[in-house]
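What follows is a group of structures, each given as structure tokens.
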Structure 1
Amino acid sequence: MNTTIHHAFLPCTDPEAALGFYRDILGFEVRNDVGYGDMRWITVGPAGRPGTSIVLHPPACDPGVTDEERRVILELIAKGTYTTITLATDDLDGLFDRLQAAGADVVQEPVDQDYGVRDCAFRDPTGNLVRINQLT
């Protein structure tokens, strides 16, 4: 049996800014861009790897979410504490430089962690924490 990660979901409050980050800076391809009313779901992923995608979705759009729950979720997103995703690259320093030059919100410059990983961290335009590991 082979089990893999197919989709990861990240909330997105500004689809155009998210495209600028995930497509234009990180270089992901757009796989799907679907609107429904005033909401929009965008699926992106690494070129040539169609089996793994990130779905950027409207936060708290489930009809079962109460107004109070929606308020709390949006507050956590705004603080940058709602969710995290970890990506990997074969050129951490080069990608860090590209993200920094594009004005991305730097949380941590590249560093060798005590637990054996070299990584850096940014916040995407919504506030999601994006950690990036150096592939070895």
Structure 2
Amino acid sequence: MGRLVHFEIHVDDMDRAKTFYGEVFGWKFEDWSEYAGMPYFGAVTGDESTPGINGALMKRQGPAPQAGQAMNGFACTMGVENYDETEKKILELGGTVAMPKYALPGMAWQGYYIDPEGNIIGIHQPDENAK
């Protein structure tokens, strides 16, 4: 099976990206640059006892996505406990709205944002009362 086991977020400004993802989602980072031969920070996204995967921030190797460009790749969606509080942090730390909060009726609240590096990310708050 081809189970997803790792993700990489391509960034121009490593410190800005670490601050953004650390502050918004509580991620911790480990410097793996020596192994990768470029700026590369492992992202620990949560406790090993809960479902999910870890990934990394890596130095972008080409041009950043252009505004209004169609998605070309994967969008990572993070599970959050409080959608509105998370959105507030995203916006305070330089993110912008790509697709506003909407209900997945009877399941969750969902929305998409552009991080300060130009990447699209999603947030998802389970809520059976969403409508």
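Structures compared: 1, 2; top value of distance in nm of label points 7 Å out along Cα→Cβ at positions 56 and 88, i.e. the largest, recorded for 2. If you work out distance in nm of label points 7 Å out along Cα→Cβ at positions 64 and 80 for 1, 2, which one comes out largest? If we compare distance in nm of label points 7 Å out along Cα→Cβ at positions 64 and 80 over 1, 2, the biggest value is for 1.
Here, each number is a calculation from the coordinates, and none is a lab measurement. Given the structure is predicted, the values throughout are model-derived calculations rather than measurements. Cβ atoms are built from the backbone, for glycine too; each structure is taken alone.
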